[in-house]
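Novice: Below you'll find a set of structures to go through.
No lab work stands behind these numbers, since they all come straight from the coordinates. As the structure is a prediction and not an experimental result, all values here were calculated from the model. Cβ atoms are built from the backbone, for glycine too; each structure is taken alone.
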Structure P
Amino acid sequence: MREWGRSLAQTMHAPEWVGQVTLMVIGAVAVFLIMALAALAFVWLERKVAGRIQSRYGPNRAGKFGILQTLADAVKLLLKEDIIPAAADKSLFILAPYIVFVATFAAFVVIPWSSKLYVSDLDVGLLYIAAMGSFVVVGILMAGWASNNKWSLLGAMRGAAQIVSYEIPVALAILTVVVLAGTLNLRMIQEGQSGWFWKWYVFQSPFTFIAFFLYFVGSIAEANRTPFDLPEAEQELTAGFHTEYSGMRWAFFFLAEYGNLLLVSLVAAVLFLGGWNVGIPGVPIPGALVLVAKAVVLVLLQMWLRWTLPRLRVDQVMAVCWKYLMPLAFGTLIGAGAWKMLFPGTA
């Protein structure tokens, strides 16, 4: 990125720092547009998927196939009144949704869309994504506490406990790939899976195959999606930690949720499914399209699960993590290390 900034500055006949700043602004705008457009598309897609699964119509009036319905909802949110409860902690109440949004937004900068298309090529990219995921907890707790609403606070506590708990098996599942790849750099992990599809890490050993499913289940819980959406359990908590929010502040929570849905799917595609690699050498498909296609398939799978499975109780959510996912994740990590030692040529 520094070299690109230097080249841009030379093109503009400006100091180097001007090129760096300009490049960062361009990258930030690009990431924001990806998040915003993905959220609009996924909301429409999820309504269609839900309608098909439940044998009813989805959006079909606003635009062709109802494609403008989500845009109409976005305009409605822009026009809605922004209400702050009188008893709320105003400063924290205002800040909370932006913290949740920025944490999800910032994690996208290390996603490599192809061998040459990325915003930041961090050597500790996976560690950076895990750190941004943990930062979401701060915003959720802040929203629940600042609302001065017992239902919001209970939802925030549930959300914090759930995210912090499921981060552990998710991190252990990710480490099975790190053991094989020998790096935390997402671009290098993808390049290690070039060639035929059996080179993808999901097929490199039986332990990475299991780790993929452990990561997928844990990422659903981290994204607060059904059947793990306890922080927003409507039957119990009205709307959970964002009960008191309206208008654009609520929309930032919503945007972060669907952005996170895309983010965890992109990470899964990069780590386990070859990233931008088609899996068949010689097929001329742009890498970014391949990566997005894989992520969209995983998003559709999460939507399918949401509208098929019932919500778990809070004790069941914790039991799934600590009694089942955690031992399995430790076992796969140890097994992946042993497999690497016994078969060093597999990755």
Structure Q
Amino acid sequence: MSSQSLKMVTCPGCDTRTFIPGDLAPLGTVPCSKCGHAIMMPMQLRQFELRSKIASGGMGIVYRAWDTTLERLVAVKLMKKEMLTEPEMIESFALEARACARLNHTNIIHIYTFDEWQGERYLVMEIADQGSLDARIEKLRLLPELQVLDVGIKIASALDTALKHDLLHCDIKPGNILFDADHEPKLVDFGLARKADAEHESAEFTRGTPFYVAPEKIKREPETFLSDMYSLGATLYHAITGHVPFDAPTPEEVVQAHVYTPLTPANQVEPSISQATSDALSQSLAKDPNDRFRNYEEFIMSFEAARSLLLFQQNSQANQPDQPKRLTSWWKRK
């Protein structure tokens, strides 16, 4: 093969500079000869060079990209071609861009631009490519308690900011919490977001997973910020115990369990979890919305109190060398 028919690119798996066939279609892939990771033919989208795939969702595929104008890494979410003929999907894609663009919070993904070019609709945002909470649960089964408390505090603060802008997220789950290079959690995917004060009865929740859905949504009762709070509690419960709050052989049975089956406290599933953390999770997962925290400030205060108590206990153990120690590790870097 002649040098004119080759293109040099960097493998995202092993960072090796290698050649791929120059006639490979943009976004097409070939396996890396060294590590086997898929190497993608870059695609130019205005000033953005799409270099490798990060993740895929219902409406679009997210790529790691290089902004040639500002010389920085970004994430580009490219709408799937089969969605381009569906006005409802296009509006949902645009809604995600508008919703995120209104919010300025460290733990909400920042939107840079939303555009269309040569028939492609795309969203450009800050890059958070260190995996999702879902991936970390899958890899580790259960995460350290301190880490889960930190994620809960930060994402609750993000949801509080959204609420102050009259927005509900409506799709909180581990897959929608990503991590950036500093391992800071980022809330993403506002495609199902809606106004908090809108007259609305819960829509079909079956568009997402049933493992984190609030009971009032299942019963088609009005949805409020307390529904997002419940879903966040369910997400954190999964991360800290290694189990979803309710599981069953079929989605229908899972849904019924959210409404009728009593919650098993987190520290009964995983005895190492502190009582304060277990209690905070149980309150956020109360079946009656009125029994949950009255606002995100109360939620955050409860989780911060549990975190402070846990740190105090760990420090006390560290100062008693003859006693067994159980220190919670910090973020595990890949």
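Novice: Given a computed value of 39, 36, 21 for Cα extents along the principal axes in Å, for residues 166-269 alone, which structure among P, Q does it belong to?
Specialist: Q
Novice: Suppose you compute helix-only ellipticity at 222 nm (-39500 (n - 2.57) for each DSSP H run of 4 or more, over all residues; to 500) for every structure in P, Q: which one lands on -10500?
Specialist: Q
Novice: Have a look at P, Q and say which one yields 3.2 for distance in nm of label points 7 Å out along Cα→Cβ at positions 94 and 110, as calculated.
Specialist: P
Novice: Could you tell me which structure in P, Q was used to calculate relative contact order in percent (Cα under 8 Å, 6 or more apart) as 12?
Specialist: Structure of origin is Q.
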